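These notes open a run of structures that come right after.
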Structure I
Amino acid sequence: MSDGAAPKGSTVVIRPMQAEDLSQVLAIDQASFALPWPESAYRYELFDNPGSLLWVAEVTTPDGERQVIGMVVVWLILDEAHIATIAVHPQYRGQGVATKLLSAALIASIQREMRSATLEVRLHNLAAQRLYRRFGFEVAGSRPRYYRDNNEDALIMTVSPLNQAYREWLEREGWKNQDEQPF
């Protein structure tokens, strides 16, 4: 990874995850979580689970190298999009990469006729909670001692309905306006 911000003049591109991205995705996961997913889990989601959406955020370095800086995995369960994991490499956080990943994942979920989205987030991960609230997610419950590394509780956050109005709000980047709600 580079020494910080996305290279000057570069653009963050959100695209479907590919097999050749796995080493970079694993590095992001390991840098982001106390309990990272094993490579076999990503391989399963990428190759064997037709109900998964996997996206990466990528930048191109000044020397032309393509670099994965973030990822998201979504499980499509009946009519619900479950955000299974989302992470941005620590050196690229605070630059809107997670926002772009989440938006792309939600748009893709709406295209596949999902009606709601849900996720779990650590009780003390206030930055992630702020991000999800910008997208209209609200706390719907909790899972006591959900995280095995320290027994921290998880908040269950959901947003619904995922519909055409919400998609249009995502496409016009409505989350940038703190006063504008998605519905």
Structure II
Amino acid sequence: MFFISKKMSLIQTKNPRFSIRMATPVDAALVVDYMKKLGRYQKMEDKIVATPERIEQLLQSKQGEALFGLWDGEVVGFAYFHEKSSAFTGRAGLYIDGFLIDDSMRGEGLGNIVMQFLSRLAVDRGCELLEWGCLDWNTPAIEFYRKQGAFCVDNMRIYRFSPETLQANAALF
């Protein structure tokens, strides 16, 4: 059960010390800070090239959303996500692009609460999917997700154009 306090813009969770706050565009630098923490944990910090200005644009346009988990009012975790849909399943969902609970707070059940909140948010928006990626070596995260009831779609690799390749490819049309 989640309770939204309009006075504080906090979403109270079942843990009285833990609340959730949705990010606003002014939180862009904090989102980038958490993405860099995630990048360090994933041993790919050099791949985190987002800037506060770009994240602010994504949050402002609602192309991306983020939330922060607060323990006694201090930020101890975050999730960055956006809406998606699947032509394979004909379903809409949320895609979690970044998710991290600070090392010092792991094992307190806060990740469970954030996943439950994101699940509730997806259901409330009429979604039928909640998806995310996980590096294959990240055993603690894989175990956490499996305990949540998630399964791995392991017969697919994700490919991406860089901004330069995207521009070059678009110029060919």
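Suppose you compute helix-only ellipticity at 222 nm (-39500 (n - 2.57) for each DSSP H run of 4 or more, over all residues; to 500) for every structure in I, II: which one lands on -7500? It must be structure I, since only it matches.
Which structure, out of I, II, was distance in nm of label points 7 Å out along Cα→Cβ at positions 44 and 84 derived from, given a value of 1.3? It was calculated from structure II.
Looking at distance in nm of label points 7 Å out along Cα→Cβ at positions 116 and 140 for structures I, II, the greatest value goes to II.
For which of I, II does FRET efficiency 1/(1 + (r/R0)^6) of positions 28 and 92 (r between Cβ atoms, R0 = 25 Å, to 0.05), calculated from the coordinates, equal 1.00? Numbers along the way, then the final one.
Details: I: 1.00; II: 0.45.
Label of the originating structure: I.
For distance in nm of label points 7 Å out along Cα→Cβ at positions 132 and 156, which structure out of I, II has the highest calculated value?
Looking at the calculated values, the largest one is II.
For the read-out distance in nm of label points 7 Å out along Cα→Cβ at positions 148 and 164, a value of 3.5 was computed from one structure; give its label from I, II. Among I, II, the structure yielding 3.5 for distance in nm of label points 7 Å out along Cα→Cβ at positions 148 and 164 is II.
One of I, II was used to compute distance in nm of label points 7 Å out along Cα→Cβ at positions 60 and 124, and the result was 2.6. Which label is that? Matching structure: II.
Bear in mind these aren't lab numbers, they're just calculated from the coordinates by the rules spelled out. Worth saying up front: this structure is predicted, and the values here are computed from it rather than measured. Cβ atoms are built from the backbone, for glycine too; each structure is taken alone.
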